[in-house]
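Quick heads-up: structures coming right below.
Readers should treat all values here as calculations from the given coordinates under stated rules, not as data from a laboratory. From a predicted model like this one, the values you see are computed outputs, not experimental measurements. Cβ atoms are built from the backbone, for glycine too; each structure is taken alone.
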Structure 1
Amino acid sequence: MVTAVATETDTQLQASAQTGEIAIRQVKKSFIQPTGEPIVALSQVDTVIKPGEFVSLIGPSGCGKSTLLRLIAGLLTSDEGTLELDGKTIREPSYERGLVFQDPTLFPWLTVEDNVAFGLKARGVYKTKKAEVAKFIGLVGLEGFGKSYPHQLSGGMAQRASLARALVNEPKVLLLDEPLGALDAFTRMNMQDELIRIWRERGTTMVMVTHDVDEAIYLSDRILVMTTRPARIETSIQVELARPRARGNPDFMQLRSRILDILDFAGKVDEPAYYL
């Protein structure tokens, strides 16, 4: 049984977060295939993500995790149901909901500074918030690289720049679509720690899609396990492990086994250990 509890700092952080609640109510989303036939990606998805909460979405490949993230971002609209941020219906993209993809997607012709400043300039607030650019470059640990171009950065550094670009708008919610999936194992673990540091420092609601069960346990307050398509939320698992978390801790391993059981991967030694 998992008995460890969240730290006092984490509890205070979530208690202090006043905005960033996501309400997803009976959401359905379908797409039209090239044959003309509809395919239902999501069906009856229903959950509430609390302000300041770090939530991970896991489930079989292609089940609709990224589709749900894009619905929250406002890049897609649902067929049925509603999505709300702090009681307001999500109808279109907004700087209040930052999105970071697996690939950094930086503009190659712009420096790190200009990439981070891009959103502020698009909103017409750059002149009054110019100092925020250096602040958020520092927040993600890229001091001294503001004048560098994307091709001069490592993969981890480029992803840090993408995080800074999303965070400089001070979104209520940060949406992460497998943001660490393209990184090597060592860089990935370092970036996981950076995400936790930024989350605790900023108190931003974070929702992350990942295929890595260990990563979900290491980072999250709560894990939403999704079914195969048409996807719904199979179960919501509270991660009651104190931070910092040790991957070899018995409670960590027990929770990992429980999630793999739910995903029907436990005991399949010929399968990847924790990638879905």
Structure 2
Amino acid sequence: MSDNSVIRTSGLDYNYSKEFRTLQDINLKVEKGNIYGFLGPNGSGKTTTLRLLLGLLEIQKGSIEIFGQHFQSNRTGILKRIGSLIEIPSLYGHLNAKENLEVYRAVYGASKSRIAEVLRIAGLEDTGRKAVKSFSLGMKQRLSIALALLPNPELLILDEPANGLDPNGIIELRAMVKKLNREEGMTILMSSHILSEVEKMVSHVGIIFKGKMLFQGALTELHNFQQKQSTLLLHTSDNEAAMNILHEYQPERLEEALSLSFDGIHQVADINRRLHSHDLDVYMLHPKENDLEQLFIDLTNKHI
């Protein structure tokens, strides 16, 4: 295992029953300093994978290494270096943020000064005596993450942290995740099905569908792949003639337009010139690069 890898799984399988395979050959790799987005629809196996990483489920097949150590033989020492939010922890509504953290402080073996630190990191240092029951959902989520930060972990694992948040809450979460990574040097693994938001936070992506990994790599690699899948929507004065002129692009007929794939914006200019050279009027020429959500749909559709 390389020194730069914080998490590495090899051939990880898990079945809740003989009839249903939840995970199949999951080879997850998260390197130090990454913000890794673990993406997939509900029921794809994200939470099961995270539970295995935290020892909440027993490994059935495969291996897990965290911080360069085999998880099963170094479980206690590894978990002391991890903060996690898998399900919303029990927050005491009648207590304020500081009092809630004090309840858990001894469990994590954290110092009293650490409470002030995590409140600052979570942006809750000015909530004072305000009871948690009057917090917004975004504030409660940030307090939950603050609980996970009490032991000052090297690795933070978050399962669907944006669930149920309004747009403001999601913006707050995004800022917090980036701040933890940038200022605290924390490696972060977070699962989500809100793909458009994850794209704004992460450096690396793993896409899981029906228990299988479909893609894993840097977000830039995903975008390079996505450029090759870019689509051009085209409407001319004679779409039938345009299909013949542009036959090598393999255009597909839509209701009132054509759709074809292109590789690079220079090809759009070439397409436009060729159509004009054949005396066709171009009413619409709309390059549409796939965002992460569309790419996810394209990837998963191949495996349905």
Structure 3
Amino acid sequence: MKILLIGAAGQLGHELKRSLACLGEIVACERRQLDLANTESLRSAVRTHAPTAIVNAAAYTAVDKAEQEPALATLINATAPAVLAEEAKRAGALLIHYSTDYVFDGTKPEPYGEHDTPHPLSAYGRSKLEGEYAIAASGARHLILRTSWVYGLHGANFMQTMLRLGREREELRVVGDQIGAPTWTRHLADVTAQILGRQEAPNGLYHLTASGETSWHGYAQAIFENALQLGMMDRAPVVRRITSADYPLPAPRPKNSRLDCSRFMRDFDLTLPDWRIGLADCLADTQI
């Protein structure tokens, strides 16, 4: 198998390089080598390398900044995936693409299924949804994996931010009325490798997150509890629970980011561990 990995330097891409290595040849492209904003370079890369699979781990993820740069977010999150899908179809390759819980408005009281109608609240969410639609309409063999609250040892994410702020401050105020499932990049990468290693993978859209649920406030508390146990911190800050209204941001977030992953479990016979297990293992890995 020859895999073209796009976004190899990102937090998910870094883990994918490790997880996919056992499957064959990996052509790992970082942003400085292959910028999603340059659609012609994307076409050229696919045609030059002629992969059997394309894994797109790159995206415009600056949720608040996207409110001021909607055209750039759309170019990277929608136009570029559309081009990749066109080229995947031309090459007969499988395209794996990652999307987000932010395609939903969060008003549903239950976890969202793949059949639920998206209604993004932000420019970022709209751009990711456009990318989904473009891939689905392309006719390419594809898997779109919607996930949530992604974190890892590399790149900028909530876990890294909390660890930094927790060492700097005595008290933190963290939103407690948004619910989701923090999902470790290594678990996403490992499951992606398992899917690609199969003879034939189902085609279409799937939800894939860690099991369980929590709020950002509960997530922050768990980060500090684990960090203390591992000796990563001498003391933990006080974590105050606040509401979304107490911490307004340029881009509104969905209150309910829970995704129903039962379809993925049924079709692939795979599931991700509880978010607490992923968090504990991720933080423990920093000590190795």
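Out of 1, 2, 3, which has the highest value for distance in nm of label points 7 Å out along Cα→Cβ at positions 81 and 233? Mind showing how you got there, number by number?
Working: 1: 0.9; 2: 5.0; 3: 3.4.
Result for distance in nm of label points 7 Å out along Cα→Cβ at positions 81 and 233 over 1, 2, 3: largest is 2.
Given a computed value of 6.2 for distance in nm of label points 7 Å out along Cα→Cβ at positions 25 and 129, which structure among 1, 2, 3 does it belong to?
Structure of origin is 2.
If mean count of other Cβ atoms within 10 Å over residues 33-40 comes out at 15.8 when worked out from the coordinates, which of 1, 2, 3 was used? Can you show the working numbers first?
Numbers: 1: 8.9; 2: 23.8; 3: 15.8.
Only structure 3 yields this read-out.
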